[in-house]
Structures are given as C-alpha cells and as structure tokens.
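J.: Take a look at the structures listed below.
The numbers here are math on the coordinates, done by the rules we state, and not lab data. For clarity, every value in this text was computed on a predicted model and none was experimentally measured. Cβ atoms are built from the backbone, for glycine too; each structure is taken alone.
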Structure 1
Amino acid sequence: MSSVDLLVVGSGFAGSILARLVALSGRQVLLLERDTHPRFALGESSTPLAALCLERLAGRHGQEDLAALASYGRWRQALPALRCGLKRGFTFYRQRPDVSFSSSDSEFRLLVAASPDDEVADCHWMRADVDKALVDRAIDAGVHFRDRTEVIGIDRRASLMAVEVQTPKGRETIGAQFVVDGTGGGPLAQALGAGRGPSLPFSSHLIYAHLDGVTEFQAAAALPDGPYPDDQAAVHHLLDEGWIYALRFDSGRLSAGLLLENAPTGTSPEDTWRATLSRYPTLSAAFARAQPYGPGFQAAGPLQRRRQYATGPGWALLPHSYAFFDPFFSTGLAWSLLGVERLADALCGPDRETALGRYAALLADEADQQTALIAAAYSARRDMALFRPLTFLYFACVSYAEIRLRLGLLPNDNAAAWRGFLGAGQPPWPSIFAEARTRIEHARDAADAASFKEWAQAVIDPYNLIGLGENPSHLYGVDLDRLRASHARLGLSPAELKARVPRLRGGQP
C-alpha cells in the first residue's frame, strides 16, 4: 500500500490550493479527482474578503498567481487565458409578479459597490478555467494528481487512513497520514465520521445554466446609472418563489441560477425556469433570447447541508464539505479560502491538534452565523423595507472588517485567517444576526418593518463606514468623503486616515 502525508479528495479551487501549499512545505501530497479537468463547477463570485485571503496566501507562500486572482486588473494582466467577469458590487431587485420593472422603482432597487473602479474590482470566476489552472500549479509544486479516481471506502489502520479508491484500472488502497475532504459534502464526509449536523431552517432547490444572449437588466428596464453598471455585479432578483442570481462574464456569457423554496415537480428544469420567469415581465424580456450552453439547464437540491463535526482523528473537512447554505451574498469563495488558509497553518504547524480544534470551533460558529443571515434573507426577500436593512447588517460587518485590514488597523498576516468570518465569535455580531432573524420572522406589518429599519441603523452605526442607510436612492458607491468622516469609528485622526487611504486600492501602497 502506497502512503502519503496528505490526501486531498476533490480538486476544486480550495482542494488544489491547499494541496499546493502543503506540498510547498515539503510534505508528500496526493490530490484526487473523480472527474477530469476542465469541468463545470458553481461557486463563481468573489468578494473583497476573498481577495484579502488570496493576497495573504500569495505573500506568505510566494504564489503570485493567487494574488492575480484577487483583483480584476491584475487577473486580466497576469492571467489573460483564464476567463472571468468584472464584479463591481452587489445588485438587488425586488421583482413583483405581473409588474414591469421601471426607472420609477427606486424602492425596489439596491446597489452596493465593493470597489471604486475596475482595476481593483472583484471577479466572477469561470471555474472550468480557474480550477484546471490551479491543479496545474499544484502539480508544478510537487503535488501528485490523479483524476478519474473515486473514493469508495475508508478505514483507520493504526496511524494511517486506508483509503480504497476506484480507478479506470481497478481498485487499490492508498495510505494517508491525514485526509482532507474537499468534495463538497458527499459520502466521504459521512464515511470519515463527520455525522449529520442540525437541520437548517430553510431549504432551496437550484435550477442553473450558463446562458448566451441575455440582455443586461439595466438596459431592459431602462434604469438610470448608478455607482457602477448594474450588471457588472452579483445580481440578485428577489422573487415570490425564491430568487435568481446572474453573474456576467467578459465574453457575455451569463451564469444564472433560480433558487426555489419548494422543489419543482412534474416539469423539466428548463420548463420550470421559463414558467417562473414568465411571471415577471421585465425579467422575462431580459432572458427572452437566452440560449443555454451544453448541457443545458440542470437541477440540484435541496442544497442545504451541515455536518456535525469538521475534524476527527486523521481527517478534516474544508468549509464547503462541512456545510453549505445558499449563494446569497456570495459567501462561498471567501469562506472556502479561509478554510484553506487555516488548514494549511494547522497541517504545517507545530501543534496540529490544537489548531484543528480551533478550526472546527470556528466553522461551527461561522455556520451558525450564516444560518441566521440566510434564514433572515429568505424571510425578508418579499419586502424590501425588511430586506434592505438586513443587507446593511451584512455590508457593515464585512466592509468594516475589510477596511480595517486594508488600512493596516488589524494585522493582515496568517492570524487574520483565524478571525471569525462574518463576525462569528466576535461580539456583537452573533447576537446582531440572531436578533435580525428573529425580528424579521416576527414582522407582520409596515410598523414592524419601520422598527426593524430603525434598529438595524442603530446597531450598525459604530461600524457604518460607507454610509449605509443614508442614500434615499439606495445606490451606494465608494464614497471616500464619507469614509474620511468616519475616522473616529476607526480610531484615527483625519490626518492619520488620509495617510492610510491609498492602501485601500487592492493591497497596493
């Protein structure tokens, strides 16, 4: 039986980066993939916190390609062969059945910029390109890679994990000192002993495709300009039935998904997609000439899952194998990359067991935090008077963390990875998100919505660096004057903040 120090199962971006980083430390690493690259994958929209993580990994491990993935300008310059899309922020529309969306519907439109310009903006990742490139870089770093190899059994033997795999040539057993599950929560997690975690308070089913010929929604609705073009973003269409995401790539291709609370029955994925859109006139018009790329519309669900344990004797789960909630707010890439950063520290550091214990505790807290946020979003999505201030809680939390890291007010080293994602474990954020969920679920009328808005504005005030809730048009750009006026929230004098502002440009001095 052959043996390795680390076996990583699943060669998505997280598994490939982790395998590479551990191999660079001198360990013998084997990376397994049941399919072949390039292959389709979801999880395509990055965020500023993901960019910060990539920059830290690049600097600490000397991997310049990871820094290039962290901003649109660097990506286009350094990695032009990898397809991507420009993401300037987050766009939200509340679509009403049988009502056209128009320029007068400012109450139903919300834009929140994540960058001041294209150069330092985030990206949508064409995962078929990115994942293959990251596997190739892992191989260059000394990782042994095998595709068309599926784990079919696992057993602990003394100090080794004995992993039985099925390959095109037959079955064999591989010995590993440690196994990481990066498969996304399939049978491997159960076989390792991760167990089933608590049930989640919401459920969604996904219909998805990559599409050509989709009209930009801002043009279809003839909407006035905002702080960035509406469609150069993670676009969220809030529906009665659920919601739709739309992520546009530079080529014009659109990644789109329909999240439904109730499982579709009796129709094909494409028929369900078209029937749902037909209820929303402007949205339907934007997609009227859409044609799916192969293999067409696909369905998956229910999407939600959570395991009981994130680590055990000789094994660990990457975040997306431990739990998945929903694509709302594009949390997946950042959470996965934080998991990579932490596990690389744990597996290469001097006190593995202590670090793995911290890792598991953080993932549990972060899962609770995301559960509260997404449950609240599903409950609030039909009423922008509730949904908008809920987003302010999210954006205040993440922008406060990002800006402090960018300005050098927090150490942006490997210790940054061990701070809780979305404020998990950091008062007052856990209680804020939990209370937001409770308030929204008990809201019954306009007075309750007004009360929630007032409460949300009050709780974010110490962290509101970007003027959330202060713009009657609900269009939030990057306002440096507003940031400078918030110097006291950062514990800085006006002169100190002015000196640090250039650091905000994507990690550049």
Structure 2
Amino acid sequence: MIILYNTLTRQKETFRPLIEGKVGIYVCGITAYDLCHIGHARSAIVFDVIVRYLRFRGYEVTYVKNFTDIDDKIIKRAQAEGKDVATLAEHFIAEHDRDMEALGVLTPDHTPRATAHISDMVALIEKLLARGMAYTIDGDVFFSVEKFPTYGKLSGRTLADMLAGARVEVNERKKNPLDFALWKSSKEGEPWWESPWGRGRPGWHIECSVMSQKYLGETFDIHGGGEDLIFPHHENEIAQAQGATGKPLANYWLHNGFIRVNSEKMSKSLGNFFTIRDLLKHFHPEVLRLFILQTHYRSPIDFTETSLREARQALNRLYGAAALLEEISPPMHILPPSPLPPKEAEVLERLTESKDEFLAAMDDDINTARSLASLFDMARTINAYLSGRPTVKERATLYTLGQAEKYLKELGGVLGLLKESPRSYFAADRKREVAKRGLNEKDIERLIAERTEARKQKDWTKADEIRTHLRKMGIEIKDTPAGTTWEVS
C-alpha cells in the first residue's frame, strides 16, 4: 500500500488510482529558453524515481511531461539574440534531452509541446467563455477567479492573501488583479496563431490543463512539479480545467521542495547558479542523483560542493559492495541447499529485512532518504559476510551472494543507481577525480611502483613514507593478493 502526501488536502493519503493497476502522471516540464540547472535536476530525478517505483510495484504507468516552447522568456531571449523563437526553443529542448539522458532519467511516454496543441487550447478557452468563467477584452481572454469559488484550495490561500503579495501579471484592464490570461493578443514581432478573438498566443497556464487532459483524461491520478509551481501555475490549472469540465483535474498533487546553494536562494545574480552541464563535468551523474535522493523530496536541500563530495563517497561504498559481488560473479539461478547453514541463513535474513525496510520507506510517501539507508545496510551486510572469507565455491555461499547481488541491483535500480558495472564506474570516477585535483596518473603509478619495490626490499620505512605521501595527495592504496590498487579518496 503506497501512501502519498497530497498538497491539495495537506495530508498523507492511501494511493488509489482511478483504474486499478494503471497510473496516469503529469509533470510540468521546462520553459525552453536556457540550459537546465540543479533545480530542474531535482524535479526530474524525483519524479523519475516515483515513476520507476510505481512500475516496480507493478503499475502500468503513463508518464507525461511537457515542454513550454512559447512564452515571454523565450520570446525575450530570441529577440535579444536575433533568433527565431521556434529555433531557440528547439535548441534548448535538445539540450534538456541531452542532460536528462546523462542523468539517467527515463524518457516520459509523452513529451507534448505547447505549440502543437494551440487548437486544443482554443477549444478549452471557448468552453470557459461559454460557461461564464472567462471574459474578453480587445483580443485578450482572461479567466475570472471570482467565478471559481474554490480558487486557492491548492495553495491554501484566500483571495485577500493572494492580492497582498501575489506573483500575478499587471494589467489594468483586468476585472480583478488575480484574473489571469488564457489568450494574449499578438504584439509586433511576436509569434501568433489565429483564434476567434484575433491573432495571438496562449497564456502560460492553459497549456498544461490541455496537454494533461489530452493524454490522461479529464481527471487523472497524479500531477507533479516543483513547489514554486503551486501558485499561481497549478492553482490556475485547476481553475481552468475544473471550470470547463466540472471535474477534478488530478486526485493527487505532489511537489518537490526547493534547492538552496550554501543556504542562499539560487540566482544568477548571486553567482551561485549551477547548470546540470557544469556539475556533470566534475561529478558522476549518479552522485548528483544520490545527493538529491538523500533528502525527502518535499524537504528543502542545501547544495554545497562538500555535500556533493560526501555523496560521491557514499556512492563509492555502494559500488564497492557491488564490485565485490561482481568479482565473484555468483550465478543468479542457483538453488539453495536445504537447510541453509546458520551463517548464510542469518545473512539472508538481514538482506531480506533491508529489502522490506526499503520498500516500507518507499511506500511511505517515497521516502528515498530512508530507502537509501536500507540500501547502505545491505551493502554493510555484504561487506561483513565477505570479510568473513566464506568458501565461494560452496552452493550455500553462491546462493547467498546471488541473492545479495539481485537485491542490491534491483533496489538500486529503483533509485536509478548502480546502473554501471563497478569496474567502469570506478575507472571513470578515478579519471574524473585525478583530473579535477590536477594529479597525474603516471606519477601515482610511479610512486606505487617505488613502494612495491621498497616492500620487496623490506624497506618498510620508505614504503610507509610513500603511502603517507600518496594519502596527502588524496590517494588511498590497498594491497591485495593480485597487487596494489588505488583510488582517489
């Protein structure tokens, strides 16, 4: 049984989809006028994990995430750069897709664009006008919030509260300052489409009401997005859609929290604005994913370089356990002996407990912070078992390790982690860290060779001095029967 916190009711609720076994989810995507930043990464990863988990639990999920490809910000940038609006939007949509692929984010089932649904928006606006929910002024069409008595129910604000400090468009012609544009009459130099009210373009909010209903129905299961979209965007979506159909737009509203940078709001003017592209030059995509998932999706995250380094070390621990299993490569379908020896039975019990705790955490409002803790418990169990040097040729041991590998990969996959082979991951991590710290692999290998020779000559003082020197460089070495290995700490 999955429990979700519903922003609309401000409480946790048992998730019951409209159609048993099927889930429709819509998430607001980017406005295509710039590269994606760390805030976009959080929303994308949060809802990627929600979709992954629902599918893991056996639901048939239809996932829709839109692109806003016509908007004031897009027009302003296109004009500033002397570019065509459609060309600019297309460029940043392609850049978005590149970033999402790098982050390991699943491609939604539908990725509709606003400009491909203009006629549908016009049809919805006509319904609102026919029902007296909207009005026209000189080619513009506005939604009348006073005609929708429950306006504010998502954000929990009254009309008086919203008027006091709302983020609304200033337009003296509106009947109420909170009324918002459904259709904007064309201005010189801007893209336009024909409509019953003259040439113009849609307002921002109408597109999501239209596209979500087109692909998921008049009422669907989950609507998601960042916390900043609760008001006015999602509030207006509800008003438009329900105003036209008389039905709820979505039954569950999920919102991820903000990201702050060094305890400050992220802003280009403050110089603390990080694009996904910038971050992935220095950190593995799964490091960024683990960093984000260490905090419950509704809570704020404070982003610092130190926190990313700590996330890297944490991910290395998970991949370290996976590497031990990969080295042994236990068969996945071996049958267990009956009964299992006490040691193996104890290990399997702990692994199963960790899996159950993982699932319980995810069922409790997708608590990835707790589920990650369970995954680390599993890694510790694997490490402790293998440090006891079991006889890996015995069937009980192979079965136990096979189950451990299955659980680790299966649950890691739910979070979008442990998707690479440990060998590839550590090779890439080492290369990235060496470059980031201005080190030289050949110098490191030379020092390790000198230490190996010193050990052969039983010059333990020199060997220890080299180890200490390497450690000061951030290099940790490990002596194994196959030779000395190293990694960047």
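J.: Out of 1, 2, which structure matches 15 when relative contact order in percent (Cα under 8 Å, 6 or more apart) is calculated? Before the final figure, lay out the partial values.
T.: Working: 1: 18; 2: 15.
Computed on structure 2.
J.: Right, something else. Figure out for me which of the structures 1, 2 the number 0.35 belongs to, where FRET efficiency 1/(1 + (r/R0)^6) of positions 237 and 341 (r between Cβ atoms, R0 = 30 Å, to 0.05) was derived from the coordinates.
T.: On the way: 1: 0.35; 2: 0.00.
Derived from the structure labelled 1.
J.: For FRET efficiency 1/(1 + (r/R0)^6) of positions 301 and 413 (r between Cβ atoms, R0 = 30 Å, to 0.05), find whichever of 1, 2 sits highest and give me its label.
T.: Details: 1: 0.15; 2: 0.85.
Once FRET efficiency 1/(1 + (r/R0)^6) of positions 301 and 413 (r between Cβ atoms, R0 = 30 Å, to 0.05) is tallied for 1, 2, the winner is 2.
J.: Starting from the value -11500: which structure in 1, 2 was helix-only ellipticity at 222 nm (-39500 (n - 2.57) for each DSSP H run of 4 or more, over all residues; to 500) calculated from? Working shown, then result.
T.: Working: 1: -11500; 2: -15500.
Going label by label, the one that fits is 1.
J.: Among the shown structures 1, 2, from which was the value 17 of percent of Cα pairs over 41 Å apart calculated? Walk me through the intermediate numbers first.
T.: Working: 1: 17; 2: 32.
Derived from 1, not from the others.
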